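J.: Next up: the structures, one after another.
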Structure P
Amino acid sequence: EDLAREVVRLCEQPNSFHFAYEDHESILEKLTHIVQRVYHGSGVELTPGAQKQMKRLEELGFGSMPV
């Protein structure tokens, strides 16, 4: 119970949280921004299979969902 209260208290405090990407960006753009901004990587390199799956997800309308 104490832990739950502390979590609620912390969640109610002002914060500066923001996603590493914009909702309207493609899946690849979102992945790239996460890699660069969160993990400080240089970019994303997808296998052909992953590229195919990403394209299919976007065709099905899942491109605007959070990554």
Structure Q
Amino acid sequence: MLNLIYRVPLIGWMIRDAMEGEEDAPVWFAVNLLMLWVLAGVIFGIQGVAMLALIATPIVFGLILTVTLGR
């Protein structure tokens, strides 16, 4: 599964570097994601910022269910 994610253009190499790279690579990955979010806000306005919340909602619900079920 992780190998499939590594093959995604534009973000696959960033994820691989964050997982297998230097010790500061996850920090730079988080900075890149934050900058993409800011850029979405600059280009698309509030819709670009709100889109992150809409995308993150099912992911967070899944994490909450996973934690409460103890898996």
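No value in this document is a laboratory result; all are computed from the given coordinates. Here the structure is a predicted model, which means the values were calculated and not measured. Cβ atoms are built from the backbone, for glycine too; each structure is taken alone.
J.: Looking at volume of the Cα convex hull per residue in Å³, point out which structure of P, Q has the largest value.
T.: Going through P, Q one by one, volume of the Cα convex hull per residue in Å³ peaks for structure P.
J.: Can you tell which of P, Q yields -26500 when helix-only ellipticity at 222 nm (-39500 (n - 2.57) for each DSSP H run of 4 or more, over all residues; to 500) is derived from it?
T.: It traces back to Q.
J.: Figure out for me which of the structures P, Q the number 14.4 belongs to, where mean count of other Cβ atoms within 10 Å over residues 13-20 was derived from the coordinates.
T.: Q
J.: Shifting gears a bit: Which of the displayed structures (P, Q) returns the greatest value of FRET efficiency 1/(1 + (r/R0)^6) of positions 5 and 37 (r between Cβ atoms, R0 = 25 Å, to 0.05) on calculation?
T.: Largest one: structure Q.
J.: Right, something else. If relative contact order in percent (Cα under 8 Å, 6 or more apart) is computed to be 33, which of P, Q is the source?
T.: P
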